[in-house]
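Just below sit the structures, each encoded as structure tokens.
What follows draws every value from the coordinates through simple rules; no lab data is involved. Bear in mind the structure is a predicted one, so any value in this text is a computation, not a measurement. Cβ atoms are built from the backbone, for glycine too; each structure is taken alone.
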Structure I
């Protein structure tokens, strides 16, 4: 039976949500009693004899080319929880409805969604819920669904959609990894010269995406808690913190969460000015209302965070050694974490352009550039316009970026050392085809 839920909104209006699944559709069948001529091998019995009888269930199967055949095939594959129609009613009138059709048996994509429809005129008091007509094998649905809203014209061998076409709109496409299950590139306005890419990379498959890069070169990186898999924080392409997630797993009045800090290696940075080096370090995992303190002398003395509640800036004369930092949370002072940060202020020998490459994929130039002689614990920042700078996204010294071919020409590149912006250079590469 269809699943129905009833609620009441803040205005006292009753809201009914009704969902029909593949399991809710029955195809015409009838039962015939047969008699097995050999009576199942018993020589002492013969027809007619109740012992020799069995029931034969005859199902009227929709013809192969009909829309209903896709639902029938879904039943045979036990895809019982696949939604066919969703309906929302308020005060007895349909205010929202959607319907999904499936490929018939004549298609290589049988049982997979073919088209989705949405109700065009609402509210509607006489909405016709979809049903199967056993006389003409048709799926009868409300006339206000009209033309399809979205179609799914192509799938890969694992049943994942590779193209989605909006009605009177542009197409979207997706490319998957070697398993055919994880999408690593989504394409908007697919098949056009101005198509745009979003690129997703994965670390551990079951955690979720590790990085999503948009067509303009901006990226979002995702970081997860070790051993738990919960999303911890996100950063942009330059390593700047975008969002941090705090999980309060205790109900109100329960045990107050205790800080569980760790070093935020992406946020730390260093700059040089007037012959002095300023290092900035940060921690993650502070409980609400807590503050971190830091030590730069092995724990002999402690200073409260001077960048927000979780960061500390320390200025020193640069050396070719490591500066040690220790940190602890105000609610867990017995737990101390330690990290070392190289205290150099210059890159010697001077940094220079390294390996580079360009690959054209579907009209998109995939550039890779790199820089040699990067200082220990440093990293390179890159730009393609000398305005927007991004942190290296291949190790500490390499950079991948996608640029439309647009008829060729050259693409400018710029780099600089993170700890000393005066050290840098520019160059260009030819857009490949």
Structure II
């Protein structure tokens, strides 16, 4: 189905000129480098990572054709923008001596919201790019996992078992990338309808490698995110034989993954400590403290960084993060900023669910649920992965909404014509 059929409002935006082609390739390159953000390019301030360098270059070319890539704004962006405004104001009050630091952080969040706006329009303009996004995300995490195999190990002190990671990233962040990359490859196989091709063979070959790298990080949150996203695929729509095929693929991958968990002593011990001793790497102490902080200041919160300083003091350390996007948002900006933020999240979930009725199936919804599950144990509010999947859910849901409206108009015209 062509984009003209899906969304007639974008007919004028479609062009085969070189600028649009360059933008598409730069966008795919940006997607590739997102999971590889730990790779340092040296002491170049704004181009410290490949993703930043490609991102700024992409934005420069988009400004040549701004009407094509800022034409439509997702409604959720209003609520995220309101959250950013409140975050900035509240943080300025609680961190008055650090005005520059607050404004720099707000600018970084603003860049991510612009990123959502751009991705939203890119996918609306050319939905076929969704297939490339899935594949490139998967291949990028494959590269990351191969580098990890040749890199050093990571440990959190003498009492914490050995864990592997990519460069110097926290293993939980690395594991989360692998979980999303694995789900992206499963989504690619489903979206591509298992067509025999080099890409399909590569995706099937990469899956076990990435899952093994995920196991090496020993990140329980990432493992749960992967399983949660995989379960969503089991509810894919389509003809019965396709659904059976999806079930076989996802079921086989999950069984293989669980077998890897059981065969790894480090991972098995971490899960045993969670299930039998309720130990979750001090989160069992941090979460109640952060919740009490929210209860103390439920309206405005404590402000950016100030919430972590207070939490660190109560925990017996200098600075401690909440290790949860929910607790981070509500201790930062309270209800006044948290409500608009999570309204935006809810809208993304809603649109991701709407996307299931078309060719996108459960893919945007599954990826979004996975990244939200990741954020229950870490905070990715300042990372592109979260906002990329939010933008995908919003865009694919919008496309399916437009298609449904068009179908209703066609049916109505046919009935009136009869």
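General observations
- Structures I, II, by relative contact order in percent (Cα under 8 Å, 6 or more apart): label with the highest value: II
- Mean projected area of the Cα convex hull in nm², for residues 113-264 alone - highest-scoring structure of I, II: I
- Here Cα extents along the principal axes in Å, for residues 169-352 alone was derived from just one of the structures I, II, and that gives 64, 57, 28; the source is I.
- Origin of the derived value 2.7 (distance in nm of label points 7 Å out along Cα→Cβ at positions 241 and 345; candidates I, II): I
- Label whose coordinates, when helix-only ellipticity at 222 nm (-39500 (n - 2.57) for each DSSP H run of 4 or more, over all residues; to 500) is calculated, return -500 (choices I, II): I
- If Rg/Rh (Cα atoms, Kirkwood Rh) is computed and equals 0.97, the structure in I, II: II
- Structure from which 53, 23, 18 was derived, semi-axes √(5λ) of the Cα gyration tensor in Å, for residues 57-312 alone, options I, II: I
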